[in-house]
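Have a look at these structures, which come just after this line.
No value in this document is a laboratory result; all are computed from the given coordinates. Bear in mind that the values here come from a model prediction, so they are computed numbers and not experimental data. Cβ atoms are built from the backbone, for glycine too; each structure is taken alone.
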Structure P
Amino acid sequence: MKIVQIPLLRDNYGYLIVCPKTNTAAIIDPSEAEPVLRRVKEEKVAVTAILNTHHHRDHTGGNEGILASGKLKVYGHKSDGERIPGLTRGVDEGDVIEIGDLRGMVLFIPGHTAGHVGYLFDDNLFCGDTLFTAGCGRLFEGTPEQMHASLKKLMALPDQTKIYCGHEYTESNLRFAVTLEPKNHKLISRFERVQGLRTRGLSTVPSTLEEEKQTNPFLRWDSKEIHANLKAHSADLRLDPVSVFAKVRQLKDSF
């Protein structure tokens, strides 16, 4: 399986996943059409599908332009039939998608939106705006309980799972994470490494699930250091996982 990362808009990433055996491919979250079609031409592949993780325009804005160049299957959550342009295949948890010889499994991971899905191909997770490198999406349509359950589902995947998210937010996410867990040496090391990459204009995506578990504050609801720092903001805060997650999300929203 070949994965081609395509920078889009200001800080979005779309992806081209290619089955080398059949030379067929799928486009994941095309924010805009022209850069994606240009890359498809450069790769000399036959695109058969668009896989949208959710309905937001910065993930579906290129659908119409791409569909104008040829008929494709368009996948997205079954609840988003009226919100994802050109949707032909509504999917849900456990559905299987085939791109040539590649087989991907659908994960239903709401919270950022009500109909958010991820696509898992082998150990490669395309998770849109649910899980970011060192962060998670804002709760535009979901609840803390929903997002926590979605993140917990993703945490059950193998540690070597590669995290391909929808935005280049890692540096700013880590800058926030350090305020909550300044004694986390793995976090500090990652922050320094990411700063070096961004200084050179390089992508910080993908990460691994193992790295996220070690450094992403939205997955570290059991961290004693985070608990102590949250108590400084809200002395009466309950320390159950959902309440900790919700408080971290609230603090990030105003960071």
Structure Q
Amino acid sequence: MKKIVIVLLLLWSVPAAASDISFDRTYTQQNFHDFSQEIGSTLIYRSIGPAVSLGITGFDLGAEAVFSDINENKDYWKKAVSGQNPPSILSNARISFIKGLPMDFDAGVVLGTIVDPGVPYFGAEVRYAILKDRALVPGVSVRGTYSRTFNVDQLELSTYNLDLSISKGFGVGIKIVPYGGVGMAWVSSKADNLTAGLSLNKEEVSRAYGFVGARLVLGFFSITGEVDYGAIPSYNLQIGFGF
């Protein structure tokens, strides 16, 4: 876990040398709408993991990598980054922490960054376990999240999310927990500090999405993989520590 955190911290130093968000003077409102929808999809804070309640003494610390398949050949991407050469895959590194609370509630925070273009962000979540995972009953939980960019010169973006997930664990000691869910996301995107002569209105977009994944639990450690389907597909990997 320590090595993974070090790798993530190194990734945090990359954005200073990577391309930044920089809207071309020919950028259109439709360009900004399409761009906001795709980058917003990558920044939605969906904590990776099954529908479980951690309990009042439980916690989960995760080091995560998220890879999103964007439409890099579209003008709304080419004209949104300096050098007009966006990557084909957006790489997203983040660290999350979730703490169990009384009455089957959990709360969490995340700190992350898209590596290229450099877009740092933070987020928070609250979730409630409607059903606990028992012998013949799956776990079911509802979750609300929020995320927001910071230190991005020309972009101010926030996301809001509400989802419902279900999971069922199998095994003792070494445990596998498949899960899935559906949700709705809202993105609020504003362009700031634009080139003289360029004006872009604020965009408000929404999108339904789905996700499937599985967690392998090895005592206090876990490995989780998840695929999200929304405006664009995202592939997530988490190495976690908790109980």
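The figures follow:
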read-out	value
Given 18.2, 59 for Rg and Dmax of the Cα atoms in Å, calculated: source structure among P, Q	P
Of the structures P, Q, the one that 13 was derived from, the read-out being relative contact order in percent (Cα under 8 Å, 6 or more apart)	P
FRET efficiency 1/(1 + (r/R0)^6) of positions 51 and 187 (r between Cβ atoms, R0 = 25 Å, to 0.05) from the coordinates reads 0.55; which among P, Q	Q
Label whose coordinates, when distance in nm of label points 7 Å out along Cα→Cβ at positions 43 and 139 is calculated, return 2.9 (choices P, Q)	Q
Cα Rg over 2.2 N^0.38 Å, for residues 75-146 alone derived as 1.11 - corresponding label from P, Q	P
Structure from which 1.1 was derived, distance in nm of label points 7 Å out along Cα→Cβ at positions 131 and 155, options P, Q	P
Origin of the value -3500, where helix-only ellipticity at 222 nm (-39500 (n - 2.57) for each DSSP H run of 4 or more, over all residues; to 500) was derived from one of P, Q	Q
